[in-house]
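Trainee: Each structure below is given as C-alpha cells.
Here, each number is a calculation from the coordinates, and none is a lab measurement. What you are looking at is a predicted structure, and each value in this text was computed from that prediction instead of being measured. Cβ atoms are built from the backbone, for glycine too; each structure is taken alone.
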Structure P
Amino acid sequence: MRKFFVISLFLAFVLVACGDRKGGVQCDGWSFAPPAGVAVDTVAIDTMDVKNPFICYEREDECYYMVGDGGFMWLSDDLHSWVGPYDVLDQDTASWIGASPVITSPEIHRYKGKYYYMATFERPDFVAVDADGKPFARRSCVALVADDIRGPYRTIDCNSSLLVESEMAAHPTFGVDYFNVPYMMYTHQGEQNGDGTVQIIRFSEDLGRRVGEAYIMFSAAGNPWSGDFVNGQRVFSPIMEAPFLFFTDEKEMGILFTTYVDGVKAVGVAYTQTGEYGYNGPWVVEPQPLLTCNVGSASIFCDYDGTKVLAVSKDTIIDGVAKSVPQLFKLDMQFDKLKIEGYYKF
C-alpha cells in the first residue's frame, strides 16, 4: 500500500529533473527585453536582492533560470553569476490579474510540453477581509502559460481567478498524480483564517481553472516548534507559507514550508504518512526546523550533474541595505528524509 501511494504521486516540476548533465554549460542569447527603465546586468548570487527565488535547470539549452518577486527572470550558466532581470510576462490586463498586480512567490513548471508560470498576484484595488474583519488587498494564485521557458507567459483563461474570490491565497506549487491529473498546492494565509493552511486543489487540463474545491493538507497549528514562548508556553504562529513538494531517493514524499520561530523566519518539513494517496496524508511536521536564521521560501532543483540543491531566500543587511539574498545548500536525499550537507560549492 505504501509503495502504491508513493508511486501514485510524482512531482511535476519536471524542470528539476536530475542526471546526465555535463559541465561547462553555455547559455545562448536572450530575445526578450528588460523591464522599462531597468538595465540588464551581471551580478553574483550572493549580492542579489531576489525574494522568493525559484531556480530550475533546463536540459535543452543547459541553462539555469531564476524567477522571484516582481515577475522577472535571470539566467546563468554556473549558478554563481546571473544575467538579468528580464520581463517574461505578457498577462491579459482584462483578466482578474489586471494591469499592475504585485507579483510574488513565482515558480515555473513544465507540463505536457508547455511551461507554466505560477505565482501570487495581489490586486491593491480589490479588497477582502482578514480574520479580524480588517480590509486587505486581495491575493490569489494564477497560472500563466508559454511555449518556451523564457516566455512570454500569457493568461490561460481571462475569465478565471482559479480560486475562491474571498480567499487570501498565496505561494502556489504544482504536482500531478499517477494518472497525470494536475494539482496545485498553496497556502490559505493565516492573516485571514487564523491558522495558515497548506491546501490542494485540482486543475483543469490546461491549468486555467479549478476543478472542485480545495481541501486542507495540514495547518500551522500542527507545527510543534513555530511561534513564540510566552510565560513558558508556546503561542503558535499562524504563518504557513511557501509549500514545495518533493521526493527523497527512497520515494518518501515531503513538503517544505516557511513559518516563524521566536520572531525569526524558518524553514520546516512535513512528511506524509500511510494512506491511499500520498498527498492526502496524514502529514506530520518534523519536530525541529530544517533551517532558521531568517531564511524561507525553500525549493529544490538539480544542477547540471544531478546534485540536489536547496534554494532559499535569506533576509539580511548588505552595506546598510535590507536584501533578500538567494542561498544554496547541497542536499542528501538518498534516505527517507532530506539532510543538508552544507553550503553549495560553485
Structure Q
Amino acid sequence: MPTTDHPAIAALPYATAPAQGQAATPIAFVRAIVAAYARRGIDAGAALAKAQIEPQLLAQANARITAMQMEWVSGHAMQELDDEGLGWFSRRLPWGSYGMLVRASLTAPTLRVALQRWCRHHGLLTDDIALTLKEHDGLAALELTEVRGLGDLREFCVVSVLRNALGVACWLTDSRIPLQGTQLRFAAPAHQASYQVLFDGPTRFDAPAHRLLFDARYLALPVRRDEAALQQMLQRALLLTVRPYRRDRLLVEKVRQTLAQHPEHCRNADDLAHWLHMSARTLHRQLKEEGASLQQLKDAVRRDVAVAQLQRSKRPIKQIAALAGFNNEKSFIRAFKGWTGQTPDVFRLSATAETSR
C-alpha cells in the first residue's frame, strides 16, 4: 500500500537488524514471493538479503521469519517487481495502487462506507478476486471470492488481502478491530499454528468462503483520518498488514452497553473494569483517548433511562430516580435539571403535550 516513495524501506540501514523479534511468519509466504520473482525472470536474492533471510531457509518447511523481515522483503519485492500484488493477479498492481484505495476511502463518514468503497474500488484494480462486505445477526463479514484460480500463490494472496483490508479498517478508525473468526476455503497448511498469530479468534479451514468476521458495531465507527495522516501512514504502510493494531475504539460503546444492561457490574470503576477484563487505570486511560470519561457515560446512560421512563411510563419520579441509578429523588431532580434545563415533572408534561398534538 505504499505511495510513490517508501523511505522506511529504502533508507533504513541494514544494521537495524530486521531479524530481531519474534519469528512467527511462515517461510511459505517468502517462498511465494520468490515464486513471483521467478515468474518475472528476476532473481530474488537482493530482496532476501535486504530482509536478512538466508536462502537455505526456503527449504525448511517449519522455518519462520519476523514481522520486520516480512515487511522488508515484501516492500523490496513490491518496488523491484513494481507490483503491490506480488504476482497474485493476472495483471500487476503498480506501485501506489493500494495507497489510491486508501485515499478513496478516506472521506467516508463511517467504516461501513469506507469498507464498501474499498471493496468496490478493489475490483477496479483486479477482477481475479472480488471483495464484499456483508452483515448478519450483529456480525460483519469481509468476504473474498476467487473469480480466477490463484494457483500456488493462493494462500499468500488471500491472507495478505484480508489482513491488508483489516489493517486499513483499523487505521481509518484508529481502533483495534478484534476478529470473532476467520474462515478460509483452503485446507489447513502445515504451518497452521501460525494462524494463531496472523488472525484473532478461531480460524476454520475448508470453509465455504474466505471471510473475516467481526462485531458489526465497528462499522458505525467514524473515519478519523485525514490526508496528512495518510501521508504519514504511507511511510510504513506495510505495518498495517504485518503487525496487529493495538487500540480498540469500541470501548465507549462497550461501557455504555454495560452501564445500561448490567448495572450490577457498574457500582464503581473497579467493578466495571473487572467485568470488561481490564484494570481501572486502563479503563480510564482508554476512555480518555476516545474523548470520553466514565462519569460522562454514566450521566448519558442515566439521562437516557430517565427520559425514556418519563416519556413512556407513568411511574412516580422517585421510582424513576431509582431506575436511573440515583440514591434519592432530590439528587435525581438536580441532575436531570442540569441535563435538560427542566425538572422531571415539567419535562414529562411537555412530552405528554407534544405526543397529544
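Trainee: One of P, Q was used to calculate mean projected area of the Cα convex hull in nm², giving 21.9; which?
Mentor: Working: P: 17.9; Q: 21.9.
Source structure: Q.
Trainee: Supply the structure label, taken from P, Q, corresponding to mean count of other Cβ atoms within 10 Å over residues 145-152 with the calculated value 12.2. Walk me through the numbers before you get to the answer.
Mentor: Working: P: 17.6; Q: 12.2.
Here the read-out was taken from Q.
Trainee: Next up: helix-only ellipticity at 222 nm (-39500 (n - 2.57) for each DSSP H run of 4 or more, over all residues; to 500) computed as -500: which structure among P, Q? Show your work: numbers first, answer last.
Mentor: Values: P: -500; Q: -14500.
It was calculated from structure P.
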